[in-house]
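Colleague: What follows is a set of structures for review.
Derivation of every value follows stated rules applied to the coordinates shown; laboratory data play no part. Since the structure is predicted, the reported quantities are computational estimates derived from the model, not experimental observations. Cβ atoms are built from the backbone, for glycine too; each structure is taken alone.
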Structure I
Amino acid sequence: MKFFKIKSYAKVNLSLNITGKFNNGLHKIESLVSFVNLFDLIFIREIKKKRHDVYFKGIHAHKIKKNNTITKLLKILDKERLIKGKKFEIKIIKNIPTQSGLGGGSMNVSSLISFFLKKNILKLKKSDIFRISNLVGSDVILGLDYQNTILSSNGRIKKFKKKLNYYVLICKPNFGCSTSTIYSKIKSYSKSEYNFPRKSLLNLRNIKKSKNKLENIAFLLYPKLKKLKLFLLTLPGVIFVRMSGSGSSIVAYFYSKKALDIASKKFKKKFKNYWFIKSKTV
């Protein structure tokens, strides 16, 4: 049987607020989320075997653990008999770095769920799609389609067709950030801003006013991140700079490809050992 090819796009957080804690200990977050033209490639086909065959290739594959978001999803689907005993070979070419705040692992799961639904391998009510997504990770539901998203702290998700036409320089130091460590250092919560999501929140003025409230914690734990952001803010033509998720990626946003090209050259000269990629919002 032939492989199906799926593009699994990276997400970026234009803002991120922590508004409280659930009874299960997880934090309540709200965020403005967009997607960029950086993607993992997933190849999938049904196989006549007793077990799934999942493996990773590519420049960022070496840090993927044996138990990962994909195997977690498949275990849930098998346990609940939702894919009727079918087994799959899944090969993932990892172009999105791990521990970067770009949601690579979660977006891979989103892409697989969307594929299974499209091919009628999965037949689920909307409530079950949300439930299974959340069993794997709280941000999986964000990637079920690649529209700009407002995630409210009350769990509501609002999608907008409005395009954000930014060129982006995504920069990652030669280290990752521990999400659990960063969240464990949260001492205070923000007032909710997105419980009534509306398109105007995606206007540039509102985006520039917003923040990723995890930045200060990350910068204390990883001072090189602050140094990186301060440098990116000096680049000509930059509109705003934001850490994505809990890091360690810092993203600089531009209006034009020319400004992006100039910025990338300056960045490469300054941070020779850091990973970066030029991209665009989708």
Structure II
Amino acid sequence: MAEKLLGVIGGSGLYSMNELKVIEKISVDTPFGTPSDSIVVGELNGTKMAFLPRHGVGHFIPPSEINFRANIFAMKKLGVEQIISVSAVGSMKEKLKPGHFSIPYQFIDKTTRRVSTFFTTGMVGHVALADPVCLATADLLSEAAHKVNAVVHNGGTYVCIEGPQFSTRAESNVYRQWDVDIIGMTNVTEAKLAREASICYATLALVTDYDCWKEEEEPVTVEAVLEIMHKNVETAQKILKELAFEFNEKRSCGCGSAAQNALVTDSKSIPTQLKDELSILFG
């Protein structure tokens, strides 16, 4: 396995890293097919980084069709142990205003069409997901955001919907009753797979709108999202640059052993090919 890298998954609007000194672009083979795009490996502020645009450069893959398993597996294969996921989200609370940033600690999964596990027939396992975000990584991300004077809200819950449609007003009001903070379409699937892959995971969420619960405001539209998103992406790049400067390869959390005792299937019963394909995940 290669040296340790800081992984960044770019969401809507973040398809490249402006100041990343590109070393190579890698097309990674995985047992789950092709990742969203080539992974760009480079250096930023003294830190080796692997960057992957989750929707592909040019934004051609919708949320439900992202090959999440291939994306996370590819990161693992390249030696990534920590992932920062950058994502555009809607706000479900007045205090999280468009232009602000959120670093959620919890997720609610309302997706319906996705495979969100590496475990499969022939290899069954279960990992703990009570705390799906690596708080050590989230803390570093928060510190970096404050250093560039971004308005950032720590904690709270991200509800992940299937998409690609935005919520109905009824749905939006239900999520508000659940006391969620932000709404998006991608991150919970990544968080689950990252935990199974023993990778630290944290979200840098870029607030672009108020979904459709705030009746005095226009319901969310693509135009409104894009306008705020472009401004947020510039700040997100600054945050990632600052984070790269503070990045420490040595992890102080327990994410690296998350799948250590996850397997339920007797190792002697696991098909050899399957065991070989997933060896970098589960030994």
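Colleague: Looking at structures I, II, which one was P(r) over Cα pairs in 5 Å bins from 0, in percent, for residues 171-218 alone calculated from, given that it came out as 4, 14, 20, 20, 15, 17, 7, 1?
Modeller: Source structure: I.
Colleague: Looking at distance in nm of label points 7 Å out along Cα→Cβ at positions 107 and 123, point out which structure of I, II has the largest value.
Modeller: Max of distance in nm of label points 7 Å out along Cα→Cβ at positions 107 and 123: I.
Colleague: Quick one: mean count of other Cβ atoms within 10 Å over residues 27-34 came out at 14.6 when computed from one of I, II, so which one is it?
Modeller: Derived from II, not from the others.
Colleague: Moving on. Given that FRET efficiency 1/(1 + (r/R0)^6) of positions 235 and 251 (r between Cβ atoms, R0 = 30 Å, to 0.05), derived from a single structure, equals 0.70, which label among I, II identifies that structure?
Modeller: On the way: I: 1.00; II: 0.70.
This value belongs to structure II.
Colleague: With FRET efficiency 1/(1 + (r/R0)^6) of positions 35 and 179 (r between Cβ atoms, R0 = 41 Å, to 0.05) coming out at 0.75, pick the structure among I, II it was computed from.
Modeller: Comparing all candidates, it corresponds to II.
Colleague: For which of the structures I, II does the calculation of Cα extents along the principal axes in Å, for residues 67-146 alone return 34, 26, 21?
Modeller: The correct label is I.
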